[in-house]
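Chemist: Next up, some structures in structure tokens.
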Structure 1
Amino acid sequence: MIAAVVPAQNEEGRITKVLDSLSITGVNKTYVVINGSNDNTLQEVLSYKGLKTEVIYFRESLGIDVPRAVGAWAAYDENAEIILFVDGDMVGNISNNLIELINCIKEHSDMALTNCYPSIPKESVLTSKIIFFRKMLNQTLGIFEEMGISIPSHGPHAVSRKFLKTIPFRELAVPPVSLAIAVKEKLKITVPFTIPHFKLGSKLKDKKHAYLIAETIIGDCIEAMNFYKGNPRERIFNGIVYNGYNSFRRWDILNKFLKNKYKPLFFH
């Protein structure tokens, strides 16, 4: 079974395009994790007929990356062998790239990532800062020569069932930490292609949101480096705490969900 996990929050008018991209990839089932939406995302997904879809619906916002862990657990529980992660706002023409990620896992990779930076943008101070920490992380993990600055926080990616047997589901909600564990456990990680960020078709964000996303990813990278080195999982570098959206991650809901003590609404 090949499954796709699609986190979605207020993606009315976009989610159908994402599902259209998935419909020609050979995916057997798509898990759309709708959380904290106040638009018609749910109705749009339920009316979609081109793909076998299960909606996992939370009234609450789960916070960044937590829906990935929820969807991955649901797919794993139904015996998925390959899990593809695609954000609910990626409306770019990326079907062929998604197929390539799936094929990488079929060919015995455990994690297949996307390189979203064919060149390093010089005009954005914020992007340059994120790239600095991504590079530092992959250098710390010893994979920079092979992987460049690719990490699972950015771009579509896929994992194997072996990966999900090895990595605690909770850690999927801090993607760089899942990468660090995969390296420690000597899982096979590949980067099959490059696709510039703008071709993903993600929504344009305002400056405040972009700043908080950057702070989140930087903090995640710092946390992953500390984990890899066996240090406390702090998000501090040179005396600065990089928290971003981390405090909005609903660990309480995720932990209950993974213990089967929280029942979201399921729509088939």
Structure 2
Amino acid sequence: MKINKVGINYTHNNKFIIDRPNGSGDYLFIQVKTPAVFILDGKKEYAEKDSIIIYKKGTPQKYFAQDNNYVNDFIHFDIDNEREIRNLPLDTLFKPPVIKPVNKLIKEIYLEYISKNVYRNESMNLLLKMLFVKVRELVIFEPHDNILYDHQDELLELRSKIYRHPEERWTVEKLSQKVNLSPSYFQRLYKQMFGITCISDVITSKIEYAKHYLSSTGCTVREISMMCGYDNYEHFMRQFKQLVGLTPTQYRKQKKG
């Protein structure tokens, strides 16, 4: 896979038109940021804002502004094997139910494209593959998923924070406030996205942190329990045994041989 050219928010006036009878010489990914008109198989099709089309190599390309200015993002690319684009809606206009994850990946590809990074080509190829995976996800999108997509970044960052700061006394109320959601709604979304309740995840983060310190430091079990945010030593011991199947001391002996 090779990316030839990337553009973001390319803007043209309402007279803009692209007419390539033999295509662009490579594959072309387009996301329109304004309403546009595409000629596909000789028929005029109207594209809503945020619509996507992926032209195969050699497919005629004809598209133009609908009424006002025309704005789009695009990626010209070549592939080594057709399997790299399998299950994608090729030569077909496609309106994703949510556009945020697509925009994010296109922006990351563009930033790599204009950078001087030594491994920028490898990075761009990986990001393009991720973009294709995301488009495939959106093709089989289910209506309830749009809520997850809307809050995906915030929930991922929150989960990262939970695992980075196991010493925190996390509660449902405190966590839900971080993402500006009601406690009940937040709990439902969290479980839907990660397959675990937020409080179970908090406990898991603390126990994983404890396991790391038990196997790599000389800190006492009581000290480690406090580092993991436990005020009650016995409570820590119970939860550790419940999740790991061993007491902290047994775990340490096992790991250190």
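Chemist: Computing mean count of other Cβ atoms within 10 Å over residues 176-183 for each of 1, 2, which one ends up highest?
Modeler: Values: 1: 24.5; 2: 14.6.
Sorting by mean count of other Cβ atoms within 10 Å over residues 176-183 in descending order puts 1 first.
Chemist: One of 1, 2 was used to calculate log10 I(q)/I(0) by the Debye sum over Cα atoms at q = 0.10, 0.11 Å⁻¹, giving -0.68, -0.76; which?
Modeler: Label of the originating structure: 2.
Chemist: Okay, moving on. When you work out Kirkwood radius over Cα pairs in Å, for residues 56-111 alone for each of the structures 1, 2, which one comes out largest?
Modeler: For this comparison of Kirkwood radius over Cα pairs in Å, for residues 56-111 alone, the top structure is 2.
Chemist: Given a value of 15 for relative contact order in percent (Cα under 8 Å, 6 or more apart), point me to the structure among 1, 2 it was derived from. Could you put the intermediate results ahead of the total?
Modeler: Values: 1: 23; 2: 15.
Matching structure: 2.
Chemist: If you don't mind, there's one more thing I want to ask. Hey, semi-axes √(5λ) of the Cα gyration tensor in Å, for residues 88-167 alone derived from one of 1, 2 reads 24, 23, 9; which structure?
Modeler: Numbers: 1: 24, 18, 10; 2: 24, 23, 9.
Of the options listed, only 2 reproduces it.
Chemist: Among 1, 2, considering only distance in nm of label points 7 Å out along Cα→Cβ at positions 32 and 184, which has the greatest calculated value?
Modeler: Top value of distance in nm of label points 7 Å out along Cα→Cβ at positions 32 and 184 goes to structure 2.
Chemist: For distance in nm of label points 7 Å out along Cα→Cβ at positions 136 and 160, which of the structures 1, 2 scores highest? Walk me through the intermediate numbers first.
Modeler: Details: 1: 3.2; 2: 2.5.
Max of distance in nm of label points 7 Å out along Cα→Cβ at positions 136 and 160: 1.
Chemist: Match the computed value -15000 of helix-only ellipticity at 222 nm (-39500 (n - 2.57) for each DSSP H run of 4 or more, over all residues; to 500) to one of the structures 1, 2, and report its label.
Modeler: Numbers: 1: -12000; 2: -15000.
Going label by label, the one that fits is 2.
Every number here is computed from the coordinates shown, using simple stated rules; none is lab data. Here the structure is a predicted model, which is why all the values come from computation and not from measurement. Cβ atoms are built from the backbone, for glycine too; each structure is taken alone.
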